[in-house]
Structure I
Amino acid sequence: MNALISVSDKTNIVEFAQALDNLGIRLISTGGTAKLLADKGLPVTEVAALTGFPEMLDGRVKTLHPKVHGGLLARRDLPEHMAALKAYAIDTIDLLVVNLYPFESTVAKADCTLDEAIENIDIGGPAMVRSAAKNWKDVGVLTDASQYPQVLAELTVDGSLSQSTKFALAVAAFNRISQYDGAISTYLSSLNFEEGNNKPTLQMFPDQSSAQFVKLQDLRYGENPHQHAAFYRDMHPAPGSLVMAEQMQGKELSYNNIADADAAWECVKSFDADKDGAACVIVKHANPCGVALGADAVEAYSKAFQTDPTSAFGGIIALNCLLDERAALQISKQFVEVLIAPDYTPEALAVFKTKVNVRILKIALPAGGASDWDNGRNAVDVKRVGSGLLMQTADNHQLKLADLKVVTQLKPTPEQLQDLLFAWKIGKFVKSNAIVFCKAGMTMGVGAGQMSRLDSARIASIKAQAAGLSLAGTAVASDAFFPFRDGLDVVVDAGASCIIQPGGSMRDQEVIDAANERGVAMVFSGVRHFRH
């Protein structure tokens, strides 16, 4: 058996090659890989010696030769193929170990030049991988160091690779080539090429998009039982994102569980436990129905639950802090579909052992604080439309106290300013039209997804009343401007004492005059947060 090894990433390659040599497999290699293996005392045949042709053009041409591709592509079951190999003294290559030039990591560097990008486009590697993968029945092709242990184990026990293993390796190989070519296409399609400029600027949106996703699991069904569905993750997921979750217990996640869990997790991540305190977000049908801050998990949850106990039934609960036994005991009193936290105490997990259907997810928060977590979310949001795709930069804007513009005679107090920022942060995650009443780090009423902003305001008031909460003295956030004064009148009638909205309407002055007339404070954020 012959193995050709040519790797850019040399992780574990020496140990793997040593194991192959111990199994009596002949090693063939190229350039730096061959030198590394020879330096470690391994018997290795240089590709140049195999082909009888030296590497040339700074290594651009070394494996593009019939003695390589003939050895990879020849079908062992076709006598004419084997006769051709014999006639031209070509040996079969039974195992190919290749990983590609680091194009993705090269172009990810801020100072990457066009020349550097081009030089990191691999030619011979993908060509060999495609040849080996096409001839998968006869050739095992490895494209990642994570595959080494399984292949070694099978070779050690059976002396060869099974057809199922070789097919799986071939699929992985074609997937890797697709990812690689997609990265090259996307990068080059993003360039604003300028004659003589070796560091061209990049467009935000490439002329051709080649996003790659890996399936995590098939789902029982989609939003409804008659729809089919699956769950995929980005090729390079951001730390702390939902796709990185570890499921500790519970039933399989459904399509709606995943969508709602993502909404809850992204919202709760916007609060930094070290700076803001413990935060709890309860989501139902992709909208936060209760959000609160507290000294610990149990206080944050208890306050969030008060906002809308009816909607919280069967909801998704997310916390930004350790979930302990006290909080677990409180949460276990309600029906919850999914529970998410960065960590759990053993006692907290024990509380839910008898509630076997509760899906418990653990997601480690990345370092850097909430501002970095928010910026680390998807850089681009996408939405499918008929035979097309809408792409936009993600709504990662973070409003600061200094950004607020007070537009009324009455100025907000320091406490009101904090409530306004809290309400604004939550409003970003509520479906438009969004109205959010808050007070003392707790949502008091949430109106979401209505065709009229007036209706959202009325619904928020109705929900607060149903929950037995007073809206007197609350802060209100509106995700977009009030086009008329009637919206402001509705929230003030409900009890609001201060309001945050983007501003920017042709009737801003009418709304400002109404706020002054009603004796409430109002600030403009200058930013809109539609969430359709």
Structure II
Amino acid sequence: MSTAEKMDTTENAENTYSYDVVPYPSHPFRQTHPERLATVGRLFGIEPADINNCRILEIGCAGGGNLIPMADALPDSTFVGVDLSEFQIDGGQKSIEKMGLKNIELKHLNCMDIDEEFGKFDYIIAHGVFSWVAEEVQEKIFSICNENLEENGVAFVSYNTYPGWHMRGMIRDMMQYHVRNFTDPKKRIQQARAILEFLAKSVSKDKGAYGMMLNSELEMLRKQTDNYLFHEHLETNNEPVFFHEFISRAGKHDLQYLGESVLANMWLGNFPKEIAETLERVAPDIIQREQYADFVRNRTFRQTLLCHKTSKVDRALKLESLDGAHLIGNLQKNEEEGQEPRTDGKITYVNPASRQTMTTADPLVQIAIEKITEAWPKAMAFSEIVEAVQEKVFAGDALAEALKIDQMKRSLATNVIHMTVSGIIDLQFCESRYTLEFSEKPKTSEVARYQAALTNRLTNARHESVAVDDLTRHLTPFIDGTRTVEELGEKLKELVDNGKLVIQRKGDKNAEIDVSQVMNQAVNEVLKRLSASALLIE
């Protein structure tokens, strides 16, 4: 969550101090990337700006951990971030200066001061802000999303929701009461954890509804970091809303519901058939349907996309919706050891990341999945998948009827859309910004090289935070596109000689070794790991 912005001077001072004393980690959120926002916009009929040449505003940018990697990856786009924490803004500005980025600016500013002079933006991001500010600031966020958003722009706003937050809010109230007499943030965190432990012990054997729900929430909270606990539960403001209330308030600012940043969260197919059919029957429009889905899921959090009321939203996905689309997915056959091969032609696939599964006997879909998986972790153009499927189905038959080919394309498109909205695969409307091949002089991003000097968590070209091993971390700063594998091996040897790294020998320790060969092998292993993690760029 980013720094929450308060209304009056007293609250501002208190909140600024709290985020300076207990800073919130500033890191990338893939679901906020303009690539994702543009994808949903294009699928649903509006034409957002090309992310390679656009303007992006982030409200509550903290130290720029989300915005800076975007600016590095999209050098022809412009980025502006605002936050109330001077401490975090200063840290972000220093990072920007050290990386030499010229297309991003972080401002120590209350979002209440954003006006028309800021100009228009193609994408606006407010992640982890809305629920944690006073109502007047919430209305200002809606106002910014209207007045500072381009005609075909997309705004991302995340917020806590009911009914799920009723239970979570009850626990927050308990913690708030227990720490009411403490002012020091660290002491408040300590005491909040103390009351959590007390509650956990008190209901540990309670098998009733209250005990089971409380135990579930307490188990989740005990695993959270101090900064999450403090800013989610101990700050002054945390105001969840029902989804329909949020959309109604957005409508008063001439904004409408576009969709969710994570498309799978909108898909009724995740429900049992009977539940999905009932939701469609009792909820004739998408707002009602999404609200009833929240009731069924006991939803606690949303990542909603808004656009102008004048935008013509069309959620009827079809073949034409995939024009220019690229598909990405790491699907594995879900085969249990010792299981007899199926004779009906059906194959079950699982996406390890989303844990979504699908079973299909359709040979078109099986061919498409094979091609998508072969390309992983890069995205593959839908047009290329169509060509691959057509080649196998029609075996290069130039006389194949145009009608049959069109039917094949539409059938494949229907299944691809199904896999996308169900979370089996991802879809984007631009090529991947990373490479799987090792060039003569391999390269990682400016951001990854900068981060590697400080931490073992690097931001990859998919805008994800990736943990790397110690060897990879120490070598990454030198993988800047100016050195060959042999030269990187020499740098690795320097690190070993200087005692920064230790390479353990296996096998006969008395045998002579070729140091250069060992170092080059180690470099190649690092490059393989970077490639698999989408950390190598062209």
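Here, each number is a calculation from the coordinates, and none is a lab measurement. Just so it is clear, the structure is predicted and the values come from calculations on it, not from any experiment. Cβ atoms are built from the backbone, for glycine too; each structure is taken alone.
What to note about this one:
- Source structure (of I, II) for P(r) over Cα pairs in 10 Å bins from 0, in percent, computed value 3, 15, 23, 26, 20, 10, 3, 0, 0: II
- For FRET efficiency 1/(1 + (r/R0)^6) of positions 210 and 442 (r between Cβ atoms, R0 = 41 Å, to 0.05) computed as 0.10, the structure of I, II it came from: II
- Origin of the derived value 8 (relative contact order in percent (Cα under 8 Å, 6 or more apart); candidates I, II): I
- Each of I, II could give helix-only ellipticity at 222 nm (-39500 (n - 2.57) for each DSSP H run of 4 or more, over all residues; to 500), but the derived value -11000 comes from I.
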